[in-house]
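Only the coordinates and a few stated rules stand behind these numbers; no lab work does. Quick caveat, the model's predicted, so the values are computed rather than measured. Cβ atoms are built from the backbone, for glycine too; each structure is taken alone.
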Structure I
Amino acid sequence: MFAPDRLTIGIFLPLRFFQGDMTVLQGQSELVAEIDRFGFSAVWVRDVPLFDPAFGDAGQLFDPFTYLSYLAARTQKVALATGSAIFTLRHPIDLAKAATTIDHLSGGRLVLGIASGDRPVEFPAYGIDMESRGERFAEAVSYFRHLTAPGRPQISSRLGALNGADFLPKPAAGRIPLIVTGSSRQDRTWLAENADGWLTYPQATHTAEGPQRLANIIQDWRTKIPDGGFRPHMTNDWLDLVDDPDFPRTPLRGGFVLKTGRKGLIDLLSEWQKAGVNHAALGIQFSERPAKEIIQELAEEILPLFPSLEGPEPLSTKW
């Protein structure tokens, strides 16, 4: 997924939003298998425990960890990413157990996008104070890191104490990348010191000014990385990709959705790459064309310009 000065492409699920009928998800895993065969670098699933009609969409519907396990069995090489697991609403032991399990079942293909949560209805349902989610998020990240690190963990945290027991399994390849979404109620110094990568909103996508603003944000974050090493940046956008390749970049829904043809999308991806973005997760939920048709066009016309990177072969999955 990630290399300096390169941009790769992933696909956000679901491919169509839930609108009262679960059949909207039928056939999605077959399309994910095609996404894998075409060579996209990642598929992303969202974590929305409760559907609040007043807030927004229902997300992926399925539990992200359970569904990624299912997709792991249907795919061979594509990275499996959460976008994003809500680290404030679940205990770090449960998060780590689910994550390392999927990591092994997929041969080390899990990338864990994480966030502090933003849906007010979910926090009281879990018995958690929403206003303290920033502190809880940072504590959960630290707890998760200690659990999954080599050796037997010793942990003393507001979220619990652990002494005399071990956590298994450890990650398949030594470490599961934690990609923080937005600020997650942390400052950029914390993000630079603790995140393996950063996923932010894209700014405006219909003009070149948005990617320019994004470049400034990315540069400011990277100057704060303690060792000056490479950490990837990601962004995402919801697309209505039309069949006219020359259709101009046009904002819809207050800029939340970009309607464009493939030439406009190529321009945007090029601007993002120049800005320092290393991965673009594209959602096609708002597109009017069939998902299969859009995936085919992206694979044939866009992916060759922003190819996935050669990486190690997935580890053994003969479980």
Structure II
Amino acid sequence: MAQLLKVHGSENKFFILDQTQLNNQLSDDELKQLAIKICNPKNNILDGADGLLVVNDSKYNDCLGQMRVINADGSEAKMCGNGLRTVSRYLSEKLNQDSFKIETFETNLSVEKSENFYDNVPAFSVEISPISFAKDDLPFQYKDKLELIDTEVPEFISGQKFTAVAVPNPHLISFVDEVDEDDLGELGQALNAPNAYFPEGVNVSFCEILDDNKLFVQTYERGVGFTNACGTGMSATSLVFALLNEDYFNPDEDITVYNPGGLVKTNIQLSAHKEDSKIHLIGNATFTHTLEISENNLHAGTLDNIEISETGEEDNYQDFVNSINEA
């Protein structure tokens, strides 16, 4: 029998599949089809998820493992900050280490166990990198600009300014007085359909500045749509916030980022060369269910005979969310 985990970071929900535990690993096409099926809420497997996180052995000696991110639509993302925290916890408990590196699509990232956010709500801190504002790295095309930083783009939304940054997933960020979900959804859909500006699509985030080092971020995620939270989106937004809002940014403290699924903290260390800045994302890594399935059915994508059991951790997380709402 093969085992999967249902997990979340800030209610950004995933299934984890550790391929190192299988007799025969799934092919790329099998992984894509599995992600499409298991993440679709219409298939009634724990209401679906935003993606499938695949754990493999790393080709690097200084990494405990490799993480791949297969979105709900079967596309592969370069990184996922919320997912990385859950994989970090998984590898930490599997191999009994609290500080290590994980191989991702584009780079090897440092992760470490953090103090719990709340009673029985485990938390991990993960490095988010590399950073680039260059048009070719997102990629984007707008007039003759090599970077898009705090720029009005009336073709997107009149009167709003936008910043584009890759961390390494591409993000388009706008600071607003109040998040308008209709505007965010329409822009997110438009820029993830064939368009003249972001040929490979882009994650779109709107951010409200609530106070010094306190933000609310909502994201329309490429390959997924609206999510409760996007880890790289909150990380990218925190970086842009620090760069553009020195009156509200305190570099000596973490930034608290609220999202529809709860909250995370980010730590931003700015550099004179903005691409050399450092980002760490800190938040929960919650395991809600274990799933048992035969390996043959896993390869075939036959998901109608799965044994599911709850961990009880979601109750603890909801207590944490309630404490936020009461604060």
Value 2.1, calculated as distance in nm of label points 7 Å out along Cα→Cβ at positions 13 and 269 from one of I, II, is from structure I
Which of I, II leads on distance in nm of label points 7 Å out along Cα→Cβ at positions 117 and 277, largest value = I
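Given a value of 21.5 for mean count of other Cβ atoms within 10 Å over residues 45-52, point me to the structure among I, II it was derived from. Walk me through the numbers before you get to the answer.
On the way: I: 18.2; II: 21.5.
Answer by label: II.
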Which of I, II yields -7000 [helix-only ellipticity at 222 nm (-39500 (n - 2.57) for each DSSP H run of 4 or more, over all residues; to 500), calculated] | II
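Identify which of structures I, II gives the largest calculated value of distance in nm of label points 7 Å out along Cα→Cβ at positions 21 and 293. Walk me through the intermediate numbers first.
Values: I: 1.9; II: 1.3.
The maximum falls on structure I.
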Check the numbers for relative contact order in percent (Cα under 8 Å, 6 or more apart) across I, II and tell me which is largest.
-> I
